[in-house]
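Structures are listed in the sections that come next.
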Structure I
Amino acid sequence: MVNNNLSKLVKDKQIIAIICNQFGDTGKGKFVDYFASHWADVIARGTGGNNAGHTIVVNGKEKIFHLLPSGITQDSKGKINILGNGMAIDIKTLCEELEELEKENLTYNNLMISNQAHVIMPWHISQDRAKNMSQKNGGIGSTGRGIGPCYADKIARRGIKISNLFDKEILEYKINKIKQFYPEQNIDFRQILSELSPHIKKIKPFVKNTILEIHKLKEQGKKICIEGAQGLFLSVEHGTYPYVTSSDPSISGTASGVGLNPQNIDLTLGIIKFPFMTRVGAGPFPTELGGKKSEDYCAEGLEHDENYEIKTYIGDENKKEKIVELMNSSDEFTQGVGIRLAAGEYGATTKRPRRTGWTDAVLARYARKINGPHFILTKVDSLAHAKKFGICYKYKTNGDIVEYESDLKTLNQITPEIKYYEGYSDISNIRDFNDLPLGLKQAIQDFEDFTSGKVEIISVGADREETIVR
């Protein structure tokens, strides 16, 4: 059933994009891995850096990639993985990921790294950690990986590209020139070159003009899967600015980041966590369970990590039964904690607790306008045994119905209206949409009607095969 339905979905398609229609952390890694396993010849990523954390499960073992495309585990089968021109790459972190593959006897012979991608340098990381990580006093709550400062230098036309790493004279000139913009940091060219040299040597064989390469692969008829990073509402163009990432994770930005244009994409699959969703870091989240209390609590970061929540909210009791009790609490904040524990919603990159709330169909309807009408629903299995769940279909401000606006004042005044549905039990063994519980099927159909979208795929577990293709 899955293979037949998948064949219908990808028929006559050459380029498919997997992107996020929410705030990131929606399960792109699983579905890039799914398409890499069942369909794609090429997997290419075009935005962001190691602020991403894409988790896949292979043979029951969890793997988290921060830079490498999620199809890298298929390298031995001849799959080509590309780090595109739109990325910001920390080459030290990249080499660490390559070394992890080596330890597990996994190959990366077909890896390509864009010579036009920008390099995250040590001063970017130092600045990011000093100025952007905290969520106090309206802080962004960045991952502290240097992505924002790297993109800032790129836009200011003083960035360092991957290609610059292989010309010592150009690299020294650019580093010495950039010192004036980071007067508080002791930038020493020789020290930086010494630190980066082994990493530069390691990546050199894989550096190519990937824009030319991806068009060659396209002309050869290769099937290409584009891997998004972060999510639409973290987009610097479309998101809840300034509480956004520094790139554009929409289909337009993602395509551009690998050297393609959106018209090249035959099918864009926008991922929606359903029937709950999450956000990491500061910024508006209209359907958040627990509201400001939850935001402030999660802003404490690792002080409220998974171990803390297990110890505080579960203790020595039966973990599974206690989590279900928390999910069914009449207190929204406690309910949000229960959903976080049930779904394992802690940052793959930062380990911070993710803020939780009901799936926002108003946001999804806006996302459909930008990224297209085709949806994947993920983490659906995580709410098994919840007595009820909710979906937001309406925003109100002072009694008036309003649409999504990136304006912070408008978003912070929103009162969401939630429609509740009957909960469901374990669905991880279901592979046909018609076999899903009635309340869940009704919610999905209502969601499609409201957004004018089509749910093509439903994830019912972490493993790539725990998937329903309609």
Structure II
Amino acid sequence: MFEQKEKQAAAAYVEANAAYYEAIADQIWENAELSLKEFKSAALYCEKLKELGFTVTENLCGIQTAFCGSYGSGGPVIGILGEFDALSGLSQQAGETEPKPVVPGGSGHGCGHNLLGAGSLAAAAAVKDFLEKSGKPGTVIFFGCPGEEGGAGKAYMAREGLWKELDAALCWHPGDANQTMTGTNNSCIQVLYKFSGVPAHAAGDPFNGRSALDAVELMNVGVQFLREHMTPDCRIHYAITNTGGVSPNVVQAKADVLYMVRANKVVDTIALQKRVDDIAKGAALMTGTTYERVFIDGTAELLPNFTIEKALYENLVAEGVPEYSEEDYALAAALKASYPGSGIEGIDGVRNDPEIAKLVKALSDNGKKPINDFIPPLYSATSFSPGSTDVGDVSWLTPTSQINTACWPAGVPGHSWQIVACGKSGLAHKGMLQAAKVLAATAIDLLTDEALLQAAKEEFAARVGDGYVCPIEADAVPIAL
């Protein structure tokens, strides 16, 4: 590892400029823009990158709200990933401990991406500061990655081979725990089926009608029967996004259903998706309707890198957890009381390692603490999370690892109003700055420790096998739903 003083200087940069990055996070929180519609947020980041002295590339890979800012020259090239999209229906007033939307039905940052992007930007700027002052060779690139919640911006970028230019990539995600993330997760594909039929009076002329809603319902029934004949790792979810209207005395001429198909491996997800496609075709034949198949997005499973995970963990331990105020604990306790979670389910190792689970229970006062104000032991293993993320697509093209830091109360679920309420708090800001310092320190390690980077690359080469199978279809374009 490089001299500790260089990493301490990076942490000092983050701390000295804390208000600058907190203000960015808060402004993104106010924007609360949905996937692939993050125009104000993207513009803000591009403005700040230029202000900080990065070279900015907009409309990255042809995606309007994708961009990057780079600084330095030559290798190694380290990417730091940022996200900034919000979620629909989660508008919530900051600091409130019961549901109080700012705009009823509006959007909110229920996954903490306002913090994610700003924290990653702070890390990239700290690394830039290191390169500038040290004169060391190397390049740091901050990537503005839109559409994580829907649209899979990083996967579309992966289809274009963007991530291959990196020697390594680092990321983080706000959470309710301070830990190095590990293991893998599900891959997934989303496809929208838009059925078209023939309208008719449901009583006077039904025989001349062809119901698109019938086609949707028959497709759903067909998929229910498919469930018996898919492997246990698979999951299929759906939402009827257009029922064709609210009048029962009309044969509905239009109806849409959105499907999400998951499996552990992307090759299995692609194969299962083809079976769902066949069911859609059958539903159209049965009802005399037609349909349009619209590919939305897809993500690959994560490929872990234990080498970088260890470096992240060592820097996380060196940084330690923030000093929380009485106000932080009070807000966390009130929000935690609104949801009956134990507070430790999301900690890697707890699900798979009895000894870690025992230690975490003790550290968390058996899950009663309002904030998980501790760092559990490193758990680098083939653990599994059922969710999906487009960071997985990055991990198949360059060594990639991530951390979590506690930005909301212990046990509060993802995609919830509680997270939105906490998004501008001292607790959230402290977790964001903590993550920035850890990412910056690890990036400096990768830039200066040839043996570390080589070990990460060798592990990556050993894991990647036959290579990346991209879930994004060749002719697909990012779609904002």
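Thinking of I, II, which structure, once volume of the Cα convex hull per residue in Å³, for residues 241-352 alone is computed, gives back 225?
On the way: I: 133; II: 225.
Computed on structure II.
Of the structures labelled I, II, one was used to calculate mean count of other Cβ atoms within 10 Å over residues 177-184, giving 24.6. Name it. Present the calculation step by step, with values, prior to reporting the outcome.
Details: I: 12.4; II: 24.6.
For mean count of other Cβ atoms within 10 Å over residues 177-184, the value 24.6 is produced by structure II.
Say we calculate distance in nm of label points 7 Å out along Cα→Cβ at positions 49 and 145 for every structure; which of I, II gives the highest result? Intermediate results must be reported in sequence, preceding the final value.
Values: I: 0.9; II: 1.4.
Structure II gives the largest value of distance in nm of label points 7 Å out along Cα→Cβ at positions 49 and 145 among I, II.
helix-only ellipticity at 222 nm (-39500 (n - 2.57) for each DSSP H run of 4 or more, over all residues; to 500) computed as -13000: which structure among I, II? Mind showing how you got there, number by number?
Working: I: -10000; II: -13000.
The read-out was computed on structure II.
Which of the displayed structures (I, II) returns the greatest value of mean count of other Cβ atoms within 10 Å over residues 401-408 on calculation? Kindly include the intermediate steps, with their values, before the conclusion.
Working: I: 14.4; II: 27.5.
Comparing I, II by mean count of other Cβ atoms within 10 Å over residues 401-408, the maximum is at II.
For FRET efficiency 1/(1 + (r/R0)^6) of positions 89 and 201 (r between Cβ atoms, R0 = 41 Å, to 0.05), which of I, II scores largest? Kindly include the intermediate steps, with their values, before the conclusion.
On the way: I: 1.00; II: 0.70.
Looking at the calculated values, the largest one is I.
Quick one: distance in nm of label points 7 Å out along Cα→Cβ at positions 113 and 417 came out at 5.3 when computed from one of I, II, so which one is it? Please report the intermediate quantities before stating the final value.
Values: I: 5.3; II: 2.2.
That value comes from structure I.
Which of I, II yields 1.00 for FRET efficiency 1/(1 + (r/R0)^6) of positions 9 and 129 (r between Cβ atoms, R0 = 30 Å, to 0.05), as computed?
On the way: I: 0.10; II: 1.00.
Label of the source structure: II.
Out of I, II, which one gives 26.2 for mean count of other Cβ atoms within 10 Å over residues 65-72 as computed from the coordinates?
Working: I: 26.2; II: 23.8.
Considering all the candidates, the number was obtained from I.
Match the computed value 25 of relative contact order in percent (Cα under 8 Å, 6 or more apart) to one of the structures I, II, and report its label. Don't skip to the end; give the middle numbers.
On the way: I: 19; II: 25.
That value comes from structure II.
Computed from the coordinates by the stated procedures, all read-outs in this text should not be read as laboratory data. This structure is a prediction, so every number in the text was calculated from the model and none was measured. Cβ atoms are built from the backbone, for glycine too; each structure is taken alone.
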